[in-house]
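Colleague: Right after this note come the structures.
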Structure P
Amino acid sequence: MTFPVPTPLEWREAAQKALKDRPIESLVHLDADGLAVRPLYAAANGVEPLSAPRPSDADGRAWDLRAVVEGDDPAAVNTAVLTELQGGAASVLLAGEVLRDSDPLRRALDGVALELAPVALDAGIDGPDAANALAVGAKGAPRAKLRFHLDPISAFAEAGGSPRPAGEHLMLAANTAQRHAGAYPEASFFLASGRVAHEAGGSIAQELAFAAASAVAYARAALEAGMTLERALAGTVIGLSVDQEYFDSLAKVRAMRLIWRSLTRALGCETLAVIEARSSRRMLAARDPWPNLLRLTAAGFAGGAGGADVVVLDGFTTASGRPDAFARRQARNTQLVLMEEASLGRVDDPAAGSWFLDSRTRELAEAGWAEFQAIEAEGGVIEALVGGVVQPRIARARALRQTAYADGSAQIVGVTKFVDPDPRPAPVEARPVSAATQRVCEPLRPIRFAEPHEADA
């Protein structure tokens, strides 16, 4: 049995009939980057087909399922880490006071085979100290898959300052990477992340540009520290956020591969991109956390279908504090269902062949590259932050989204629409408050779009 394939004209006529007095052009809308999103895509308005698959995994898993474990007590963190790995996680991302020194970190990782289970760090501005502690804990095992995730740029941008000048923190990170590069050939060192721009309310192009500009800054610092360009780029992980808008999120991941390809070719050292997609925190609700499970599922789908090498889902209670064991299990099992039952990883590039997604990927890549060039024209990402170039642009993108939620043209389920008058709370652990630092520029503070509306509930 065959089905008729409607022509674009037939689609247009059907849409016009349904819209009645509204013109079909009313379905076209502009995003925060000024890119037009149309209601219908076809071969006539498509672009050259794109292919942006993730590199195949020798172990047969679609992507690295990375679990987040935050904590201060080494014994409790160790229990959580082992539970995550035994429950199906392939790697862990650690945060908290256990990263302060080699002894608590060693105890937190007791029983973890670092040659099999990568361990990544989320230590902010203290990344070099945490990296040194992890290197000591690995005991010089050359096959240890350490993910140092040195990212002083994001820490500087979020705080609007740092204990030392930003350039010094950058070189400290590069020197730390150089010191451990010989002992750990399978390690990665830098996290060139655009997440700080996203979490502050930035657009997709701004997030992509921030990640690319951070990668260039780390590569330059690594060269100055004595690393080869090839080792610096191969040791860089790209960090992106994925949220409930899964078409845009998966197109974002694919666009980053195109940008990385162009960037490394321009540097004369083409390498494959390694992308860590982590769930957005700005999309989460605190008053009623349970709908976050749906948002996180959509984000996980976007990361998996978009071809991320690593997918990290935060707990559904992250907006209120540190997730407990139940929230961590939900985050882990969400990915397992997507990977094993939904079979998202059985196709190299599930988005390939879609006129809309190919077009959206290309447009986001071009917009992100233009933003990246604007940052580089200011002298690089740190200079652009200190000079106040990045922050106003992100503020404008944030204001557009906030206005849409305020006037009702966009909705947040469970917050602005279908609000539960008596939500069930979920347990969390208190998260320590970060110490204040002296500002040298306007900070890119993380926001939650739901927060202003929760105050009125």
Structure Q
Amino acid sequence: MKNFNLIVTVLFAFLATSCVKTDDFQLPESKNKEINIEGNITGISAVKSNFNPETEEIYVFSETNTVMEACVVSSDEGGNFYKELVLQDKPENPTAGILLLVDDNSLFETYNFGRKIYVKLDGLALWSNNGVHQLGVQNRGDVVAIPPSRIDDHIIRTMETAEILPLQLEISEFNERDENLFIEVKNVQFNLNLLREQHHYTFAGEVTDEYDGERQLESCRTGASTMLSTSTFSGFKSLYLPENSGSVKGILTRNFYDDYFVIAVNSPDDFNFDEDRCDPEFLKCEGNNIRGGSLIFEENFINIASLSALENNGWTNINVNGGKAFEPGTFDGNRYIRVSAYNTEETPMEVWLVSPPIDLDEVSEANLSFEIMSSYDNATILSVLVTEEFTGNVLTTNWRPVDAVIPIGPTNQYGKRFVKSEIDISCLKGDIHFAFRYLGAAPDKSTTYHIDNIRISGN
């Protein structure tokens, strides 16, 4: 906070300055007058410093005669933000952001994207809710939105609309200090399993989306992933996710349970997906699509009740860091193999389940099939690979990924059904191995997978 009193005069005029553009929003004539802001001017970072994360006590501003300067970087026009303004300290290279709770609709009409405002702090309360710093008014043990009758007492709208330049970040760089900032992430795409012909996902219009739809974004540069979070009350919830790759702009925040970072966009216009996808080069056999009728290999885990039984059947089951691996499971009389990073502290958790050798030298029209169910889904972290030259070490083997369907499961419960994949492996010969690779990280990437009914058929 600046240690001197400053009187800031904000002139409501339709003149551009070097860093702002002319305001084209018409206010009632009575409001087009000079406004005097008397008091100590402070920034968002100084405001946030009043909250003690150790005690988590609500901090109430009283008799400080302090005003916070900020820019609006959210918009409720698309319905993805509701009765809240996301504020950051500067239009370019911001260092701090905060959420201001405001009990009013259509805030974008007055406090549009880029609008410079001042917030009178006395009478407001500060806390951290689900990992996000928020300003509002205290109501017993909560901080709630500023009521309509008090909005004008606390928020001063200037005539300045700044050009907001998003902070450039990689997914792997997401940090607590960047929460509530308007960011841009380049070279990303949605996970392929969200874009299948059988089921092309919407932003938040699926039957499993209760409050928010969360869709996995992946970096083409690093492979890191994050979630796009979209309200089920947004106006664009039923639009299909874009298929290509490119950049996305939005607010960096946390999911509802404060488990991981998410991005929330103001509108679909914040996507610029004009580049080709960057999926791995999947195995593609140029066969005649004729599936062989003879069963070459089968594993339904019906007799696999222990890890030793799994190994005795020729499976290699290994966590490369020595932790939890795949394990047998059963439900309603059905046996399967399962894996999850839930209730572990492994970051990362890399686990491989490798098949016994399967000789395809005398086999034609070979086809690999299996069934997968996803539960408590917070990221797609399972992949399927094959090799003709297994070294005995999963890390030194030359693996080839296959285009397996990895289902998107419910976020808060067990899955409802298994989803089948069928992979043409007719171009492979000799002793082949296939593998399921799980790459999780507790607690934010801990999806549970059940695998069953693995078969290879051919002629």
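Every read-out reported here was derived from the displayed coordinates using simple, explicitly stated rules and does not represent laboratory data. Because the structure is a prediction, the values reported are computed rather than measured. Cβ atoms are built from the backbone, for glycine too; each structure is taken alone.
Colleague: For FRET efficiency 1/(1 + (r/R0)^6) of positions 179 and 411 (r between Cβ atoms, R0 = 35 Å, to 0.05), which of the structures P, Q scores highest?
Modeller: Top value of FRET efficiency 1/(1 + (r/R0)^6) of positions 179 and 411 (r between Cβ atoms, R0 = 35 Å, to 0.05) goes to structure Q.
Colleague: Also, I was wondering about something else. A value of -14000 was computed for helix-only ellipticity at 222 nm (-39500 (n - 2.57) for each DSSP H run of 4 or more, over all residues; to 500); which of P, Q is the source structure?
Modeller: P
Colleague: Can you tell which of P, Q yields 10.6, 30 when Rg and Dmax of the Cα atoms in Å, for residues 299-338 alone is derived from it?
Modeller: P
Colleague: One of P, Q was used to compute FRET efficiency 1/(1 + (r/R0)^6) of positions 91 and 195 (r between Cβ atoms, R0 = 30 Å, to 0.05), and the answer was 0.30. Which one was it?
Modeller: It traces back to Q.
Colleague: So, one more: Upon calculation of percent of Cα pairs over 28 Å apart from the atomic coordinates, which of the structures P, Q produces 58?
Modeller: Checking each candidate, the match is Q.
Colleague: Moving on to the next point. Out of P, Q, which has the highest value for FRET efficiency 1/(1 + (r/R0)^6) of positions 99 and 243 (r between Cβ atoms, R0 = 35 Å, to 0.05)?
Modeller: Between P, Q, the highest calculated value is found for P.
Colleague: Given a value of 30, 18, 17 for semi-axes √(5λ) of the Cα gyration tensor in Å, for residues 43-218 alone, calculated from one of P, Q, which structure does it belong to?
Modeller: Q
Colleague: If you don't mind, another one. Using relative contact order in percent (Cα under 8 Å, 6 or more apart) as the calculated read-out, with 19 as its value, let me know the right label among P, Q.
Modeller: Clearly, the read-out refers to P.
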